[in-house]
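Each structure below appears as structure tokens.
FYI, it's all coordinate maths here, none of it is from the lab. Note that this is a predicted model, so its numbers are computed, not measured. Cβ atoms are built from the backbone, for glycine too; each structure is taken alone.
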Structure I
Amino acid sequence: MPTTVKNKIDETLRIMLNELKDECQKCIKLTNQLELENLTEEQIDEIFGELTASVTHLNTHSQTVKEEIEE
């Protein structure tokens, strides 16, 4: 990120964006796991549970980031 842009983003927003990025990566990892062959029903259920939590967190966190950006 160029220094001029980096300086314009306050620390709170920077942290929030990093957390959002991390959660996006987690969601991608979970969806990729669903593409694996020979998953048991238990494994699929566990991945779906984690994916549900991740998507819920993404929804909430992205709304918070949006509000912070709009301020």
Structure II
Amino acid sequence: MTVRYVKLWKLLLDKKMKRTDLIDIAHISGNVLARMGKDEYVALESLEKICRALKCDFGDIVEVSDERL
């Protein structure tokens, strides 16, 4: 399975936010953001923090597929 965060990056653009803004409002570490930038798995707790901060659901920020990149 492959996880992608393209939806998150588009959402940030729509909200006129930078990735570093996400660190501040969601209280996540830079390491989490770096892993997401590489489309790697992150803890569900981190995804929950992001969803709460952006007032969205998991499906709004994460895409999972069976295809490998």
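Before moving on, here are some points about what is shown:
- In this comparison of I, II, the computed figure 14.1 for mean count of other Cβ atoms within 10 Å over residues 33-40 is attributed to II.
- Label whose coordinates, when Kirkwood radius over Cα pairs in Å, for residues 17-56 alone is calculated, return 10.5 (choices I, II): I
- Origin of the derived value -28500 (helix-only ellipticity at 222 nm (-39500 (n - 2.57) for each DSSP H run of 4 or more, over all residues; to 500); candidates I, II): I
- Comparing relative contact order in percent (Cα under 8 Å, 6 or more apart) across structures I, II, the highest figure is found for II.
- Structure from which 3, 17, 32, 30, 12, 5, 1 was derived, P(r) over Cα pairs in 5 Å bins from 0, in percent, options I, II: II
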